[in-house]
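Bear in mind these aren't lab numbers, they're just calculated from the coordinates by the rules spelled out. Note that this is a predicted model, so its numbers are computed, not measured. Cβ atoms are built from the backbone, for glycine too; each structure is taken alone.
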Structure P
Amino acid sequence: MGADYFTTLRTAVRAASEKAFTQIRENHPDEEFYAFALNTDDSVLTAVECANSEEGFQRAVKRFAYTDPADLSYLRWNVPEWAYESIATEFSPAVHQALNGAERSHIEESLGFVAFRERVHQTMIEALQDLEANHFFGTGNVREKITVFVSISDSDLAERLENVSAQKLNPVSVYERFLARYSLDQFN
């Protein structure tokens, strides 16, 4: 049940992500983007496109005056702290409708909330996999510089989802680097 729902959601998330990430790169051509993410919430009522660049990270470091490696790691990888968090919501009305419409209620009721939430997370990953399969995030050295993942704001589930999605969405070397994102020696 709900196959059409999740297919529609996947298509909407893919289209919104492609438009949002294209726009952010076009609007900031002199910045080196190191991460693109879809960010949701525990209730999976949102799927927001987010990005950060090396320049955006450095602006945040300067603004917060962080020097501690743990704080720097948090600032670098915590999506709500990014320079381009919620970058282009005008591309997401179909996503918003799917995640908040009447059909969601029926699917969620039939699957149960936890199973529904897991399917939405998987659908978000699949939408980004579609973009990855078309080399949307680049190839070769360009692709090695960008980490793509899915996250959940203010949730105990965030790190697990980030790791699982990063493994599915990135080259092995990028994924392994991402796993070490909270290593305290990366900023020493």
Structure Q
Amino acid sequence: MKIAKEYQKEVFCLEGDWSRNLTKQTSIEAALLFLKQNRNINFIHRHCGTRENLAYYLKQWQLKRYQRYSILYLAFHGKPQQILIDKKPVTLDELAEMLGDSCKNRIIHFGSCQTLNTDIRHIKRFLRKTNALCVCGFGKEIKFVESSVFDILLIDLFQEFLDVSRVAANLEESYGSLVKKLEFRLVHL
């Protein structure tokens, strides 16, 4: 089923470290603040520097008190079929194990390079294992600012439609060249 339960979809963002240089302050949090200030989209933002942090916060996200945070936004470095935490891979299968089948009516967005550069069968297996409404992300190396602006547009569109296939169609219609350039994919069962 590809229909969201509610129009208002708040964001639960887990973000990795973009650089080993701690003086660099790169973060997706500014984009989330923009959405909060301009669209009243609430968010939770946490940094994850280890696999244990990731597993802990994914368990927190599954608690009933956070069910209205229906968009899981994973902002990490990535490679095909994985995100990287401290340069160590966490595969889609490992993420599916951490999440279990607890993602009903929830959206999982990979704000990471190349994570969805994989066969559609792997993405659909992830969807079946997690029971997620849809999964989306990028298939190639992306620039931080460009992809952050795209993520703002994406999260904003998720507020407009219950049917996630309409989000994909609207993105293609309004921002088709950027969708193509970033190799953005939105997959649902």
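Structures P, Q were compared on mean count of other Cβ atoms within 10 Å over residues 70-77, and the highest value belongs to Q. With mean count of other Cβ atoms within 10 Å over residues 30-37 computed over the structures P, Q, the top value is the one for P, the highest of the group.
Thinking of P, Q, which structure, once helix-only ellipticity at 222 nm (-39500 (n - 2.57) for each DSSP H run of 4 or more, over all residues; to 500) is computed, gives back -18000? So the calculation was done on P.
In this comparison of P, Q, the computed figure 29 for relative contact order in percent (Cα under 8 Å, 6 or more apart) is attributed to P. To which of P, Q does the computed value 0.70 (FRET efficiency 1/(1 + (r/R0)^6) of positions 38 and 94 (r between Cβ atoms, R0 = 41 Å, to 0.05)) belong? Source structure: Q. Of the structures labelled P, Q, one was used to calculate distance in nm of label points 7 Å out along Cα→Cβ at positions 14 and 158, giving 1.5. Name it. It must be structure Q, since only it matches. Using the calculated result 13 for percent of Cα pairs over 32 Å apart, pick out the matching structure from P, Q. Structure P accounts for this read-out.
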